[in-house]
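Asks: Please find the structures below.
A short reminder: the numbers here are calculations on the coordinates, not readings from a lab. The structure presented is a predicted model; accordingly, all values stated were derived computationally and were not measured. Cβ atoms are built from the backbone, for glycine too; each structure is taken alone.
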Structure P
Amino acid sequence: MIGDARTLSDLVDGHARTQPDHPALRVEDETLTYGQLAAQVRLVAAGLAENGVCAGQTVAFILSNSIEFVIAWLALSRIGAVAAPVNTALLGGGLAAALRTCGAEVAIVDKQFLPALEEALLNGGSLRMVFVRGHAEARTDAVPIRPWEDLTTHPSSAPRHETRPADPSILLFTSGSTGRSKACVLPHRYVLRQAEVFTEQLGLTAADVLFCPFPLFHADAAIFTVAPAFMLGATAALVERFSVRRFWEQVRHYQATVFDFMGATLTMLHKQEAAPDDADNPARLGWGVPLPEWAGDFERRFGVELVEVYGLSDTGIVLYNRPGEPRRPGSCGRPVHPFDVKVLDPDGLELPSGEVGEICIRPLEPHVILSEYLGMPEVTVQTWRDLWFHTGDLARRDEDGYFYFVGRGADVIRRRGENISALEIEAVISRHPAVLEVAAFGVPSDLTEEDVMVVVSLRVGGELDERALLSYCDERLPRHMLPRYVEFTGPLPKTPTEKIEKRVLKSCGVGPFTFDRETRD
């Protein structure tokens, strides 16, 4: 239970007193006990304070999954500052935009991402100091570059900030129908209450090891792996990235009992050649989205139960299926307290069971979903209209209150567990001098969810082929946004209001040119 804890750091301090030698966090080959983690958090909190980071300020993270990421997040919460983890795949202008959005004055960066940060700084920004994890030589004098170790050499303790439940803990970036990444301001009570509900609904205990192969700038790792583990006094185990070849080896190595899946991960694991020891693993539960039709075969083969849930970074998980209960095929679960979830029509009226409408959410307790989209008041108000949070997602509900996800109403592509804005892809491609107009959209993937397709119309006299376009994108878009299918055509179909009719383009199927970036180690 949360008890008197106001932050994740408070929870870690409590476990450090009662079980200092219990493993708290494992990332690749590094392990910290609760006692060690609490001591490191106090040390780095003092270092941040000594370097001018104070309550209310935001510190950007450009970090791979690492021990230091979690230490820095907890240290910031201890002094009342805010963590802003940025997608490490962002380049140049995209990274600069994320830094401007969060308003960070200090950044903590892995050495391999320092060149991208230095390029982003050419577009301006408010950074006054950068700490680098790992030895790296700076190529610019624009901002002082200092080693991470400078944050760990201050023996004095930083004063603990008197945190309130509504104070922001972390900013998580997400993509929406507006086309630009939005920074969700997530309060401390969101982090703790979401973790508490998660552990209760999935029946987790302090004996569990929660394993996540996804990045800490994503809610799956930060909010639904690290936070629940620290809520219980259990162990969080993370790796740098998902590997289909090493997944079960890692589950066995960490003795993981719970893991999460999203996007194509289950499909890729299921498509691997069966082995005699597939079921010889410690995992008892996997949770996530989407749950494929062959989930039962997966469960029998690997000896694990799978449950589907529904949520967003903005609101956390609000619909749950509970382990051990009979599965309703296609259902992503029922609402749980403290969330009221309805299927509404365009006028904001609740639809009867069986009819498709928008999933809308209303919190029944304060500060259990996002506070706002930082710097985007109009988007915040529009999303919160009529006192409901409008997700833009479509679903139907049955007579027993179970929800069935139907599709996404926004112009968003769902690929490998990431929400991708089609408008962001279009904005990059449209800047090519040979391109007249472009449409990006999702097409069904053989690995579940969607792949990215783009249809391009060239200017008169413009010269561009598929490989040249993809090379252009490779330099300007994160890996998860790169198109897999490309087609060149004449003028794109339009509505009477001159909007591109993507519905017509989608009905034509995938393009003739496939760019296969789906390889995994």
Structure Q
Amino acid sequence: MNTEETTPESRTTPTTATPPEVSSRGADEPLNLPDIQAIILSGYGHLPHAAYLFLQLPRGTSGREITPEARAALRETIPEVTGARHERDRAKREKTALNLAFTYDGLAALGHSDATLETFAPEFRGGMTEDYRARALGDVKESDPKNWEWGGTAQGQTPPDLLLLCFAEDEDKLRALVHRSKARFGACGAVVIADERSTPDLHNTNEHFGFRDSITSVLIRGGFGVKDPGQSVIAPGEFILGYPNEYGQLTAWPRLNPTPSDPGVDVGKNGAYLVFRKMKQDVPAFWNYCREQADRLTAGSLPAPGEAPAPELIAAKMVGRWRSGAPLAVCPFADDKALAEDPDRVNDFAYAATDREGFGCPPGAHVRRANPRDVLSTLGPEDARRTVNHHRILRRGRPYGPQFPEPALAVDDGQRRGLLFFCINASIARQFEFVQQTWLTDGKFARMWNEPDPLTGNEDTLDAPTPAGAEFTIPQPTMRLRLQNVPRFVTVRAGAYLFLPGLAALGLLTNRVSAK
């Protein structure tokens, strides 16, 4: 084994099993776009129709390894997987797209050695439904995996092996892509565990609570896209394995058949980990709560000129933006739709200089917790931003279910609606799990007490619950308002950890089999 001293560029971030001696090719190594699945670098904004097919592949006589027919179906699918490419002309972009990801069960069923499987991240191997992980993520009570619609721990539920992410510019093209995929895998005996469909009319617009979504984008250095003013350009290794991250380090990535003297065959480079959570939103409950809180507050409780705060203001304080998308950190007193529509201003803000105390956007607001930008505890703005960038995720989610004509006036219609949440990261532990557990679920975030995220948190995750339940503080210059007994508006109905291999690795993983 090479015992030479490693440079900062050749160290691995100790969040996953570390393969023998990985080395960096340098921070300026260009991204190998054709080998990267396009979903990593693109949310397919030009393809509003989407279907997510979660499949269980048939096992052979051993009961552990997939059948030759299932392996053949995978091989036939690989040439259709969409790789990343930079095409500025919208008219020339793909009309359909297909991406493919495996769960740990799916990779294990390909017949690889234990040595190979152990090079994958431990949280990926353990899965989202492990008891201690579910508690850490806030998946308790109604969100407990034993209560999930599929893929949970209830008796009779089976975890998926494979996810096919299907996208198209119209319903006819999506229907054809889904039919072809189901026919191919159905012929080999695969079972469709779930066929999740997004709501095309809501793509790139508003989520079900009525707030504009998909505003803040992450620009990967060496990728493609437009940099939002005021936002960082982030190192590719934060999201794509095999490239240096924000600290010049390489997050460990998986390999085939490593030994003490041989690092094995690389199957991680240009891949990423994918997190999926099906999240149900209770829209009437959210707006009813905002109305109740507005009704109990008097004129002057919040800086509104001479009148009691409207439910819209309470909702905006909990989210951190107005429904238009205008940030409270920039326009704290009233919505500014012109600012919201200006791409040069809607994300051009930070908190340290103008809103450190949260008089505009409360420190516990959803968007501030999910992305604290340049304010973290005692860190200075630059150090805080760099630290935050080391925990960022790439969101790729889409809403599902019918849209309310006016969410603020919604009444329960019995329909299921919410978010099909997907995020991409190089380390599930350092990114998704850290953000979920430390910033969103933790009731002590930003030196608060009993205050989980007002949208996705709940009192069942609090260390020391009180009769006030989950709370939410709205700071003011001379006082603070505290909302109490905040219900849980979002519950988890299904979930999975997956691995998105590079295109070359897809061939290696599905073709190369080793004895256990």
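Asks: Taking relative contact order in percent (Cα under 8 Å, 6 or more apart) as the criterion, which structure among P, Q has the greatest value? All intermediate terms of the calculation are to be shown ahead of the outcome.
Replies: Numbers: P: 11; Q: 22.
With respect to relative contact order in percent (Cα under 8 Å, 6 or more apart), the highest-scoring structure among P, Q is Q.
Asks: Work out the source of 3.8 here, i.e. which of P, Q gives that when distance in nm of label points 7 Å out along Cα→Cβ at positions 185 and 257 is computed. Walk me through the intermediate numbers first.
Replies: Details: P: 3.8; Q: 2.8.
Clearly, the read-out refers to P.
Asks: Same structure, new question: Suppose you compute helix-only ellipticity at 222 nm (-39500 (n - 2.57) for each DSSP H run of 4 or more, over all residues; to 500) for every structure in P, Q: which one lands on -7500?
Replies: Derived from the structure labelled P.
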